[in-house]
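**Student:** Please find the structures below.
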Structure 1
């Protein structure tokens with residue numbers, strides 16, 4: 001059975017000038033429609049769901065537009081758009097789907113910018129963290145974005161229900177994730193290593209997990225690891241099939257949420273390859 005894509009056109013309604021803009025999602029959506037994926041409409045998250053992770057004062061500041069930094073603009077009504085992105089992820093977590101959504105989330109902590117970083121890296125609310133909190137199950141968060149998910153790590157550091165695993169490029173933004181700490185296991189790779197070296201590390205990351213102790217796998221699915229993207233690890237389309245294949249072998253109920261990836265054509269084709277690798281090897 002094909003993984004359902006959770007989506008809303010509302011995620012296209014802001015930020016047309018920014019690199020984290022609507023076209024990266026729109027082009028990906030068009031590609032996935034052509035490949036006959038079933039789309040499910042996202043429902044915005046409630047404020048109570050958002051508050052399961054984020055501080056009330058931070059939420060007030062988003063609503064007032066007092067959140068702008070060098071990467072992350074204070075768009076009009078951004079809290080409402082961000083709630084749609086959270087809602088897409090919540091629904092994906094319930095149906096084991098893929099949340100094709102923006103804004104992304106893994107760089108933002110409970111109070112905003114995380115772990116000593118002064119920008120939230122295009123993120124407003126931590127989509128995957130809120131979904132994991134709401135599920136309230138023993139969960140592995142696997143972050144395959146090219147940037148370390150410093151916000152997700154900050155939120156779950158020391159949480160005995162969650163293990164966070166990230167394979168990312170270093171040096172790069174946000175400058176974290178060089179070492180592992182408690183339940184947060186990090187694997188840093190130099191730029192453009194290519195598939196062979198990537199999978200040696202990726203397999204090491206997955207082999208560090210005792211999946212018998214977990215109920216759910218949540219995937220922060222970033223595609224900026226694709227060759228020539230913002231956090232390139234030299235990966236190509238076929239590599240995402242292999243990533244999906246390895247994820248399937250973990251044999252856990254799994255959901256995905258889009259993080260980075262800034263070439264919409266690549267994002268759409270890479271999502272298809274990831275999901276095909278996952279579905280054909282379950």
Structure 2
């Protein structure tokens with residue numbers, strides 16, 4: 001950015017005014033520029049914000065909220081928050097549903113702790129929503145698919161929020177508060193009304209989000225085609241169960257086992273999730 005543009009956007013004054021803020025709202029920007037420039041339209045303020053983002057002075061941290069870019073931020077320190085809303089069976093009693101969901105989540109937590117070596121686990125909130133806070137790495141796709149396996153026959157809507165977090169990490173992620181959590185919950189609200197697998201990916205970088213969310217509908221559609229019998233094989237593959245033991249557990253032949261596995265397109269789905277994870281780890285370079 002040249003000196004003229006820096007002066008026009010009052011970047012030094014912006015940093016002096018908001019340098020200690022965890023997040024800066026559009027109203028904050030409006031107040032700042034009005035104090036300096038007098039009467040200024042909201043559309044002009046949004047244009048200034050766009051230019052500040054383009055020049056990597058600020059970044060989105062949530063809807064309508066921004067923070068200054070941190071040159072020392074390491075993508076390896078980023079996290080993912082997965083929030084899921086269970087699409088309940090209309091014919092199921094609410095108390096029966098809650099007991100069944102609690103049972104599934106307990107079993108799921110044991111499996112992801114054993115197989116994925118995750119320190120944080122899923123917790124339930126509002127009766128039919130679950131959430132987990134975890135590192136952003138190549139385990140993300142396996143975690144998502146294993147979760148969908150264990151929650152069967154329930155279908156879910158899910159939002160994956162990516163970003164940094166420097167607050168206190170608590171045992172129950174529902175008790176934590178920061179943009180990475182707000183984004184996940186907002187993303188989930190945007191998906192309300194769907195009847196099958198639906199997912200959304202959100203970070204502070206719009207271009208990376210756009211790319212990921214163009215791909216996710218295709219993956220969700222593919223997962224929607226997986227049959228109950230194929231999900232059984234997918235789960236055992238994700239748990240890395242020896243195929244001989246897996247066939248014995250399911251009571252099927254080797255040919256049937258691999259026929260179901262191939263029909264599930266598990267490898268292709270995992271490749272897409274790995275690509276999304278890699279993309280999100282490098283998301284800042286796309287802006």
Structure 3
């Protein structure tokens with residue numbers, strides 16, 4: 001959805017999304033940050049109801065979980081990034097949330113409390129822990145309906161919490177605050193007010209929900225671009241301190257031509 005090649009193709013007329021596919025892998029650890037996101041054409045894509053293969057990498061669903069086999073090269077240095085990720089999801093949630101008033105865009109948190117095991121052969125890392133599994137779908141480009149959003153996910157003593165604050169192109173907004181209950185279903189909860197986080201070096205604004213008598217803070221900025229930031233933050237929700245994975249997106253910045261010219265350095269294309 002952030003492909004500069006797809007954006008250029010759309011400016012010339014109808015374009016097939018299948019001709020602009022990518023698998024994005026971001027690995028953070030003691031050995032540094034590693035990023036792979038190579039776009040490939042439809043000739044490299046093969047799909048069935050329960051498998052997805054793009055070039056040398058693949059995803060397979062077996063009814064209970066997802067096995068992801070990665071064989072990519074990092075950008076911009078071209079180093080190998082190879083390994084296997086296993087996400088055990090169990091039963092998937094059916095709750096689906098519209099993000100715009102017309103129902104053109106939806107978000108579905110399929111399993112906020114998954115388990116994940118990671119074995120990366122190159123550069124060599126492995127661990128097991130909790131994971132998150134969701135998907136988005138839409139019938140129009142994001143830039144046609146949204147200005148920006150902030151999303152976050154974390155674990156409290158009562159279970160996973162999800163925050164999603166969307167600003168639409170017409171100035172209206174959507175605010176979701178969800179908690180996974182003991183029955184495994186997502187429940188709404190009254191979110192605390194929005195609070196600003198510090199901007200990134202690229203001057204990307206960030207905000208999140210936090211109790212009014214507390215102040216959220218950024219623990220680590222993992223990705224910093226002119227239109228996207230991924231961070232680890234600390235906040236206070238439902239009466240307790242919580243660490244959250246957080247992302248901010250500015251679609252207004254994404255549409256700037258100078259931003260589009262920079263993106264192929266992080267997202268090369270193989271036809």
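**Student:** As an exercise: helix-only ellipticity at 222 nm (-39500 (n - 2.57) for each DSSP H run of 4 or more, over all residues; to 500), calculated from one structure in 1, 2, 3, equals -1500. Which structure is it?
**Tutor:** Details: 1: -11000; 2: -16500; 3: -1500.
Label of the originating structure: 3.
**Student:** Work out the source of 4 here, i.e. which of 1, 2, 3 gives that when percent of Cα pairs over 37 Å apart is computed.
**Tutor:** Values: 1: 4; 2: 24; 3: 10.
That value comes from structure 1.
**Student:** Taking mean count of other Cβ atoms within 10 Å over residues 26-33 from the coordinates of each of 1, 2, 3, which one would give 11.9?
**Tutor:** Working: 1: 19.0; 2: 16.5; 3: 11.9.
Going through each structure in turn, the value belongs to 3.
**Student:** With distance in nm of label points 7 Å out along Cα→Cβ at positions 58 and 250 derived from the coordinates and found to be 5.2, which of 1, 2, 3 does the value describe? All intermediate terms of the calculation are to be shown ahead of the outcome.
**Tutor:** Values: 1: 2.3; 2: 5.2; 3: 4.2.
Answer for the origin of the read-out: 2.
Coordinate-derived values only; no laboratory data. The structure displayed is predicted, hence computed values, not measured ones. Cβ atoms are built from the backbone, for glycine too; each structure is taken alone.
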